[in-house]
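Take a look at the structures listed below.
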Structure I
Amino acid sequence: MSLAKNKIVFEDCRASCVEIESFSILDNQSILITGGTGFIGKWLAEMISFINSVSDVNIKLYLLGRDITKFKEEVPHLAEKNFINFIEQDIRYVHDLPSDINYIIHAAGSPDNREHVSDPLKTIETFYKGTQSLLDVASRIQNLKKIIHLSSHQVYGRNETEELISENYFGSFEALNVANCYAESKRIAETLCSYYKNNLRLPIVILRPFAFIGPYQDIEKPWAINSFIRDAILGGPIRILGNGLTERSYLYASDMAYSILRSLIVGKVGEIYNLGSNKPISLNELAFKIQGQSTVKMEILSKSSKENYLSISKLVPDTDKITKDLNVREIFTIDEAINRTILWNQLNKKVK
């Protein structure tokens, strides 16, 4: 069963990695990924493993995270790879790193709003203090070539238009709402990046992720597409919270990982790029698509709810800039993304 899951991920990496020859620049280079044991970290490790296995490129990887044991249990096929090295540490307390690091992808921190509301101070510390600690250490690494900082689409605040969100959009923001501690922390982390780039000449590129879907994403997380897929795997009904007219977009995980690695080699220092899909889909449409891919007949139920501050009617990125500068595009359609995510989770057999 594990082999079948691994095959899905390997095939996805092959499909998304359309310019594998471009990664020759990373041959004999070392990459540090903070948050390396999470969803994004796992996919970056899978993509780098694929590149190493099918080309002459030899990339060394450092994965920094708080729970290495859990990572080894969840992805033993990656844990046994010789090119992967582990650093078990909280990003807030990083004071030293291997001197041979050439590239850093800063992806530490959870986007789960339940954690932010329950412990907002920890959220602020993770993204502010964690980013500052990392950049302090990075400033002392001799052969550092680039840092990719993963921020968040939430820095844009409230989307008050029906347009796609460009990198220079700035919406309204309720700073005194403690629920916005995640977005505020991501904003100050971007300011730190600007300081370290301008004053210490660190080569930083900022990515602002939107929504993703794919294997390794915890479908117990409180996001619509995760909940819908979980409901479908359990036989339904699929529950929609709200009127279902809210529009989001979803980039498949292997396309995400490929785009991040492309930003590592061709992303322009000092620039900001949206990372996501520019193809909007309403929650109603999404639920029907997931229902249609199930082998079991099930209902779709809607339940009205009071909209919170960041419950936006449309939250979809303008991806023209990243498409042009990084020469990336979506390979997987939303239907393919749903199909492969459901299949992988069915093989995983961890849904309760």
Structure II
Amino acid sequence: MRKYMALWMTMALGTAATAVAGPLNPPPGPVASTMKTLDQVEPRVPINQTNTPGTATTVYRITQPGSYYLTGKVAGENARHGIEIAASGVTIDLNGFEVLGKAGSLNGITISISSLSNICVRNGSVRNWGSHGIDLSENSARGIIVEGVSSTDNGGHGIFLRGAGSVSRCTATRNGQHGIFAFGGVSISDCAALENLGNGFQATLCTVTGCTSVSNAAHGFDGAGTQMSHCAASFNEGNGFDVIQSSVTHCEAGSNDGDGILAVRDCVITDNQCNTNGFMTADGANIHVTGGGNRIEGNNCIEADRGIDVDAAGNVIIKNTCSDNTTNWDIFLANKVGVIVVAPPSGAILGNSGGTGMGTTDPWANFTY
């Protein structure tokens, strides 16, 4: 019996070994590695003095198209930029590292050649540069993208660019001029500006969406020919929104020292919430119109010195509501104004019906409540 058991175990082990071993003959052709090369593992180019040597005016200079990344902090030097881009088709991944300037330095990241295109800077922080944090505003630049970058404590603008580009998921804090300054076809989204010495956002011929501007020394948002939506401005020392030939829709303006929204001319100001503006000056309007050609519609204005203040003729003011302002309505003659109605108060309501109505059936009416 023991002999049979030993023979059976020997046969089983032999079969298993044969199954694991596989074929004994190797495939035809020379033996080659199946591992990836270092260039295949990381095809991008590290920014250093070997790959991107600097000049007398910049610590690092990129002169060829490609995808570049940081492997550590960039330290600024007197009278030099941090990283200069001198080619189109360049992507820079800051890789979570800091581009850190010093007193007397120039821009943190900059372009110096006209007509560059397809530039992207992402994923890191730029701080303490003597001029702008990121300056990609060189004339005729196109296709400029800045995303996921924090620009802080720079002497000039936090982020400065122009020309068919985008800024997204960025912050600009305590910069010496504007937080984010964009001109000519730039989309700005999901950004925040805090405690800058100029405007939080300065935008001309741009779109601004989902942004927040708080405690800046001038206006929260300053726009010309710009569409602003779903933004919030509060505790700014100037106006929350200061615009000309622009639209401000679905925004919040609260506790700014000046006006909540100041519209000069040819603006669409709709569906905004404005409250307690004129916060530190006791002389502010929730919405202030100084010229003609504006449409002021569907806004709610509460607890300011003036609710809606219109200083000129030729505007349309409809479907707005004002409450608890020192003066709810202050409107110049020769405007088109929906009837202003004091809505009657309703008694208590419990159940499926009730209310006393709004005091009018006019669909264009404005209401005091």
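A few comments on the model shown:
- Relative contact order in percent (Cα under 8 Å, 6 or more apart) derived as 6 - corresponding label from I, II: II
- Origin of the value 4.2, where mean projected area of the Cα convex hull in nm², for residues 67-138 alone was derived from one of I, II: II
- Distance in nm of label points 7 Å out along Cα→Cβ at positions 155 and 195 - highest-scoring structure of I, II: II
- helix-only ellipticity at 222 nm (-39500 (n - 2.57) for each DSSP H run of 4 or more, over all residues; to 500) derived as -2000 - corresponding label from I, II: II
- At a computed 26, 37, 20, 10, 6, 1 (P(r) over Cα pairs in 20 Å bins from 0, in percent), which of I, II: II
No value in this document is a laboratory result; all are computed from the given coordinates. Everything numeric in this text was worked out from a predicted model, so none of it was measured. Cβ atoms are built from the backbone, for glycine too; each structure is taken alone.
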